Structure I
C-alpha cells in the first residue's frame, strides 16, 4: 500500500491508461502535477487507487459497478515539497564591509 494522503501533490510518471479508456473520461498526463482527492486500497486487486482534484469524471458503470474512474497509485510519485529558504536573498541585501588599503 502506498503512503499517499488526500491533499498531497503528486506527479504522473506513467500515463498508459489506454487499455481502460472510456469516452468522456479525463485521464492524467505524464509529467503533470496533480492533487490527490481520494486514496483507496482495493482488497480485491491489492492495489491503491487515487482520484485527482484536477480531474473529475462522471459516475459510470464499470466492472465493479457504478463509480467514478480511479487511477493506479503506481502511476504517480510524490512531489518533493521544499520549504522556502530566502536566506540567500537576504544575504544579497546585506552590504558587505570591505577594508580597502589606504
Structure II
C-alpha cells in the first residue's frame, strides 16, 4: 500500500487510509478515522473519533473535524475549517428543536 504519513503524526491502530493519500505534520488522529484514496490532509488538522473522509478530498491546514463528520468524495475543505456537530446552538433566545 502506498501512502505518506508525516513522522510527527501518531497513528491510531484502527486507522484506515487509502492508496496515494498523504497526511502532513502535527495532524491529530483519533480512533475510528477512515481516509479514502488520493486524499491530502494538511498540517495541524485535528480529527475527533468516527470521521469518514472520501476519495480525492483535500483538507487544508488547521482544520477541526468533529465526531461523526462525513466528507464525501471530491470535496475541497479550506484552511481553518471548523466542523460543528451540535444539534442545538443558542443565540440568546429560546427556541424549540
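If you line up I, II by relative contact order in percent (Cα under 8 Å, 6 or more apart), the top spot, with the largest value, goes to I. In this comparison of I, II, the computed figure 0.6 for distance in nm of label points 7 Å out along Cα→Cβ at positions 28 and 52 is attributed to I.
Taking Kirkwood radius over Cα pairs in Å as the criterion, the top-ranked structure out of I, II is I, with the highest value.
Values quoted throughout were computed directly from the atomic coordinates according to the rules given, and no laboratory measurement underlies them. Everything numeric here is computed off the predicted structure, so don't read it as measured data. Cβ atoms are built from the backbone, for glycine too; each structure is taken alone.
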